[in-house]
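Given below, in the form of C-alpha cells, are the structures.
Derivation of every value follows stated rules applied to the coordinates shown; laboratory data play no part. Remember, it's a predicted structure, so these values are computed and weren't measured experimentally. Cβ atoms are built from the backbone, for glycine too; each structure is taken alone.
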Structure 1
Amino acid sequence: MTTTTGHDVPAIELTAARRQLVLFVVVLSSAAYNAATFTATAILPQMQGAMAATQDEISWTVTFNILATAVVTPMTGWLIASFGRRTVMVWSLAGFTTASLLCGLARGLDDLVLWRVLQGAAGAPLLPLGQTLILDVFPRRQHAWAIAVFGMANTAGPIIGPMLAGVLSDYYGWRWGFYMIVPVAMLATIGTRLILPEEDERHPTSLDWTGFLSLSVAVAAMQIILARGQRLDWFESNEIIVATFVGAIAFYVFIAHSLTARNPFLDLRILLDRNFALGLLLVGMFGMVNFTPMVLLPPLLQAHLGYTDRLIGIMVGWRGVGVAAGFFLVMMMGRLDPRVTMVIGFGVQILSGMWLMAITLDADFGTFAINAFLQGTAVGLIWAPIATTAFWTLPASSRAEATSIFHLTRNIASSFFISVCVAEVVRATGANYSRLVENVTPYSKQHLLGPAMGAWNVETLSGLASLSKEINRQAALIAYTNVFYIYTLISLSAIPLALLVKRAQVR
C-alpha cells in the first residue's frame, strides 16, 4: 500500500478487489451505527413501561446519546492523525458493539443511559471516518458511485432499524432492539481489522483542549436546547435559558480561540474553500429536509387519519424503496454534472413538499406511499453529489477533519429543524383551533343544514365532542401544512447554492 497524490489517483492505492471489501465493511459499520441511533426511538414506549420511568426520564436515553455523538464527532480528525484510520475504526466499532450489548443487558435506567452515552461516543467517528476512507481509497471518477453506496447505508439504517426493532420488541421485548445490532457490528469489527490497510506513517499532535472543550460545551448546550426546548416551553424554563447562555459563551470562546491559536482543534481555514463552504450549507439544508417527514408524518397519520403502525411502517418502507431508486439513478448518471443531479433531487423534494401542502385528511394510503417514494428518491439523488463535490477541492490531508465538520453540521441542522417543526405544529394547532372555534355558534350557517351535519350536533355533549375533534383535526392539518411549506421553501433555496458549486476537473 502506498500513499500518493494526484487528481484521479487515490490517496491510498489498493487493488480493485480490496477497495470493494473496504467499501463493504464501511457500509456495514455505517448501517449498524445508523440503525442503532434511531432504534431507541422505536422502542422508547416499551423501555418506559419496563423501567417504570416518566416520559422525561426515558427521553434521556436518546438525548444523552445525541450529546455524546455531537461531542466526539469533531474529534475524528485528531483521532485519525494520532492513531491512524484502522486503529480508530476498529476500536470505535469494538466500543460500539460492546455498548450495544450492554444496553440490552441494562438492569435499570441509570445503566441504560450510561451505556447509551458510550454507544454514541464510541460510534461517533464511524460516519466521518467511513466517508474519509471511501474518498481516500477510490479514485475521484468513482467517488459518486462509492458515496452513493455509502449513502444507502446511511439512509437505509434509520428506516430498517426501527422497523425491525419494533417487530422484535413486540415479540421478545425491548432488549432485542439492541441485541440485533451486535452481530452486524461484530462482523464489521472483524472485517475492518482484516481488510483496512495500516498507515505507513502517522502525525500525532497534542489535543487543543481549549478548542475541544469550548466546542463540546457549545454543541452539548445546543443539543439540550433542541431536545428539551419543546417539553420545557423553551425560554419559560430556567434550564433552557442557562443552556443558551452557556452555549453562546462557549461558542464565542471556540471561534475566538480557533482564529488566534497556532494549532487549533478545528482549522477554520478550510471554510475558505468555496466548495466545502457551499457543501456545509447544502448538507445543512439536506439534514433539515431529510428526516423531518419521517418524524412528522407518522403522528399525523396515526392521530388524525387513524392509520395503524403496520401501515405507517409500510409507508416508511416505500420511502426506503425510493432511497434505493435514487441512489441507483445517481450511479447511472455518474458522468452527469453533479450540480444537475442535485438540482433534480431538490426539484423532486420540492414536488413532494408541494404535494404535501395540498393534501387533505381524506387522502388515501396510496397518496402517502407515492409521496414517501418521491421523498426517498430525492434523498438518493441529493446525498452523493453533495458528499463528493464538497471535498473535491480540499487536499486529502484535510478530509478527516472536514468530514467530521460535515457530518456534525448535518446532524445539528436536522435536530434544529425537527425541533422547529414540532414546535410550530404544537403552536399552530392551538392557535388555529382557537380561531376555528370562534365560528362555531348555534347561528353558524353550517347548522342550518340540520340532519346533514350528522354527529356534529351542538345541542348534545357527544355532538360537541365530535365537532371539537374534527376542528382539532383541521387545525392540526393547517399546522402541518405550514411545516410542509417551510420544508418546500428550504428545498427551493438550496437550488441556487447547488449551481454555485465549482466542478473539479478529473484528469
Structure 2
Amino acid sequence: MPRLCFVLVASAALLAQTPAPVPEHGKPTRQGAEYVAAAATSPAAKVMAEIRDHQQAVANLEYLCDEIGPRLTGSEQLVKAHEWMEARMKAYGLVNVHREAYDFGPSWTRGVETARIIGHNGISLQVAQVAWSPSTHGPLKGEVVLLGGKTLDEMLGLIGHLKGKIVVMGSFPKAEGDPKGRREKMMKLFSAIRSEGIAAFLLGSEKKGGFLTMTGSPKNGRFLPDVPAAFMNSEHLNTLKRLLEKHGSLELELNLGGTTSEKSVQAYNSVAEIRGAGKPDEVVILGAHLDSWDLGTGATDNGTGSVACLEALRAIQASGVKPMRTIRVVLFSGEEQGIFGSKAYVKAHAGELKNIQAVLIDDLGTGKVRGFAMEGREDLRPFMAEAIAPLNELGVRELPLESSRDSDHAPFVAEGIPAFFGIQDDEDYFTTTHHSQADTFEHVKPGALVEGATAMAVTALGLADMVPRLPHRAVEKSEKKAAAAH
C-alpha cells in the first residue's frame, strides 16, 4: 500500500468496535443437532475445509517472491507475475481469465546508489533513490543544508540560501498557534525548495534499524522537487545531523543512477472469475495489488493479498460450491504509485459499476485478519456481520467504521460502491517490511496467510449468496475529486 496516510488504515484495527450482531434475517431457523449438521455441510464450511486441507497459498507466495521477485509497475518482472498468476487461474478452473491494459506513464529502473561524506569521518551512507526522480548523471558533490529547526521562522530563514545545495529533510517543529499561518509558512518553504535550484534532496527513512523505505510515482511529482532524491536510513541521517551541529558545514558526494524510460508504457490488471449460478451479472470483487516496490520481493506488500485472493477463488471452485452471484478476482497494478490500476478499472467498467454487490480488498501485510473496515457505512453493518458470521470462530469479528482511501478500494468507494478494506494485526509491517528491503518471504506468517485467504473466500461467498443487494450511495463530486487526488 502507498506510503502516505497508512496510519489511518493501521488505526482501524486499534479502534475496532466490538463484534457486530448477526441480523435477524441471518439467524438460523433450525436448532440442535440438525443445525450443527447443516452448518458442517454449508457452502462456507466446504470452502473452509478445502483451504484447511488443500491450501496452495503458501507455496504460491514463495514462488511469487523467490522466483519472480520484485514487481515494480512498468517492469518486465511484473508482466511475468501477471502471466504466472493468469496461468494459475486457468489451472484452477477459473473462467474469463484475461488482462486489461491502461496507460501508466514512463517506467523506471533502479541504478547505482552511493553516498559518502567528504572529509570528517568519510563514511559511506546507505541510500535508496526515490523512484522516478532524476539521475545525478554521475557523482554529484555539494554542501549539505539541513531543513529543520526549532521554529518554522528559523526554517524560513533558509530561503534564498538553497541554490546548489544538497537539502536534507530534518524534523519539523510541533504544530503550535494558528493552523492557517503554519500552513502558509510551510507552503512558502516548500515553494522555495522547488524553485531555488537545489542540487539534490534527501529524506530520512521512517524506520529504524537500517531499514529503508520507498515511494515515488511518474504522475505525482508535485510532492518533491524535480531533482535527484533519495531516502537515507535513519541512523545515517542522525549522523549527518550531529556532524552539522558540531562543524556547521558538511559536504557530500551523491551518485544516483536510476533511469526513466523515454516513452510511456502500459500496465495491466489481471482478472478471473467464477460465474454466478443465479445472478451472473451481479459481481463480488476480491482485489489486491500485484505490483510491489523493488527493494525487497513484495512478500507482505502485496504478495500476501494477491495470493489470498487467488486462493479464495481456487477453494470456492475446488469445493464445488456454486455462488449465486459472480465472484471475480482483480489483481491490480500501479497501486504503489497512486492506485492507478483500480482507477483505470473503475473508469473502464463505468457502465457496470451498478452491478457490483461489494468489493473486498486485502492489502495490510501478513498479520491475522480481524475483520473489515466499513468506510463509514454503518448502513452496511448488518450485511457484513452476516457475511463474516461463519468466520467468527477464527477471530474475524471486527467491523469498525474507520476509513482510508489509501488502497484499491478507494476508487470504488468514491463511486458509492460498498467496498471494504481488510484489517489485520500489524506484526512488523509498518516498522520493518512496508516498502523496505526486508519485504521478503521470511517475514510472512503462513498460518495468518491461510486464515486471510479463508476470510476473503467466506466473506465473498456470503455476499454473493446474500438475497438482498447491498445499497449503493450517491457521492458528491467534491468527494470524488478528493478520492481521485490520492
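Here are the numbers:
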read-out: Structure (1, 2) behind the derived value 3.7 of distance in nm of label points 7 Å out along Cα→Cβ at positions 191 and 335; value: 2
read-out: Label whose coordinates, when log10 I(q)/I(0) by the Debye sum over Cα atoms at q = 0.09, 0.11, 0.12, 0.14 Å⁻¹ is calculated, return -0.64, -0.90, -1.04, -1.31 (choices 1, 2); value: 2
read-out: Among 1, 2, structure where helix-only ellipticity at 222 nm (-39500 (n - 2.57) for each DSSP H run of 4 or more, over all residues; to 500) as derived comes to -25500; value: 1
read-out: Structure (1, 2) behind the derived value 24 of relative contact order in percent (Cα under 8 Å, 6 or more apart); value: 2
